[in-house]
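Each value in this text was obtained by applying a stated rule to the coordinates, not by laboratory testing. Remember, predicted model here, so these are calculated numbers, not experimental data. Cβ atoms are built from the backbone, for glycine too; each structure is taken alone.
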Structure P
Amino acid sequence: MEEMNNSIRVIRILKNVMETVKHNVHQHFKEMNVTGPQGMLMGTLAHFGEMKVSDLSEKLGLSNSTVSGIIDRLENQGLVERTRSTEDRRVVYVKVTDAFVKNSQERFQKMEKLFETMMSKATPEELDEILQGLDTLQRVLNKK
């Protein structure tokens with residue numbers, strides 16, 4: 001019974017953490033007229049540069065089809081663009097458009113600063129504990 005209670009507690013804590021993050025970034029994404037997942041995708045592309053759809057899916061922890069749908073909507077808004085690989089036509093790369101970079105760099109910097117401010121409330125020891133716990137959780141969840 002104790003094991004079940006701890007499992008439920010982990011899920012509840014994760015849900016609360018995600019709600020807090022969602023609440024804090026919602027306004028930034030709203031100003032950009034994008035959803036949270038769209039903003040996360042564009043933030044990932046802005047940070048890492050052009051990526052294959054499959055790599056982007058892996059980074060975001062979303063299926064290729066979900067990421068493709070997000071890309072469709074962002075492409076219609078002129079925020080990202082797709083290009084096919086010249087070596088392998090099955091491979092599709094995605095990058096943010098120059099217009100997006102110009103208009104959003106300041107917003108993403110504000111969002112990063114928001115996260116830095118939130119996390120600066122933790123001591124270095126607490127940050128180490130958080131990272132260690134999240135790494136452990138990820139390993140446990142990925143076990144076959």
Structure Q
Amino acid sequence: MFIEKTDLPSSMYGYQIEQITEGNDDIIDIAMAAAEEEIRSYLTGNNRIEWLDGRLKYDVDAILTATGTDRNSLILKQAVTITKWWIVDLCNADVIYEQTKERYDRAVNWLKQLASGEVNLSTLPTIDPETISDDKQPFSFGSRKKFNHE
């Protein structure tokens with residue numbers, strides 16, 4: 001996993017995690033997996049024409065399979081913030097809900113800006129546009145031959 005349990009104290013106190021999850025590490029694992037998948041969903045292109053506008057195509061698999069100090073610190077911080085949101089979603093035990101919600105919204109907004117090309121990270125691996133296969137069918141248009149009542 002991209003996010004590790006040892007990363008969480010940068011966003012939540014250990015006693016808060018323990019109190020919310022009641023010591024169940026499965027809850028933490030699910031929250032970390034959900035956060036990683038959420039990040040993947042923002043950074044992965046789709047088949048909409050907007051994704052063909054020349055913006056950087058990030059190598060999402062390379063980003064989210066990095067480990068240890070090879071992980072991008074800003075992406076990791078956003079991932080931890082989103083993980084915190086998924087944990088706090090279970091219970092509001094000694095955690096300021098509004099602050100957590102606001103930080104989650106900021107993280108999601110920033111990821112959307114990264115995906116749209118409004119902000120860029122030069123340290124993230126990208127996919128060379130030359131290597132992307134263009135499986136799109138050519139577009140043609142026209143009309144039928146004019147009908148004539150003779």
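Could you tell me which structure in P, Q was used to calculate helix-only ellipticity at 222 nm (-39500 (n - 2.57) for each DSSP H run of 4 or more, over all residues; to 500) as -25000?
Structure of origin is P.
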Comparing mean projected area of the Cα convex hull in nm² across P, Q, which is largest? Q
Taking distance in nm of label points 7 Å out along Cα→Cβ at positions 68 and 84 as the quantity of interest, name the structure among P, Q where it is greatest. Q
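Work out which structure the value 33 belongs to, where relative contact order in percent (Cα under 8 Å, 6 or more apart) was derived from one of P, Q.
Working: P: 18; Q: 33.
Computing relative contact order in percent (Cα under 8 Å, 6 or more apart) on every structure in P, Q gives 33 only for Q.
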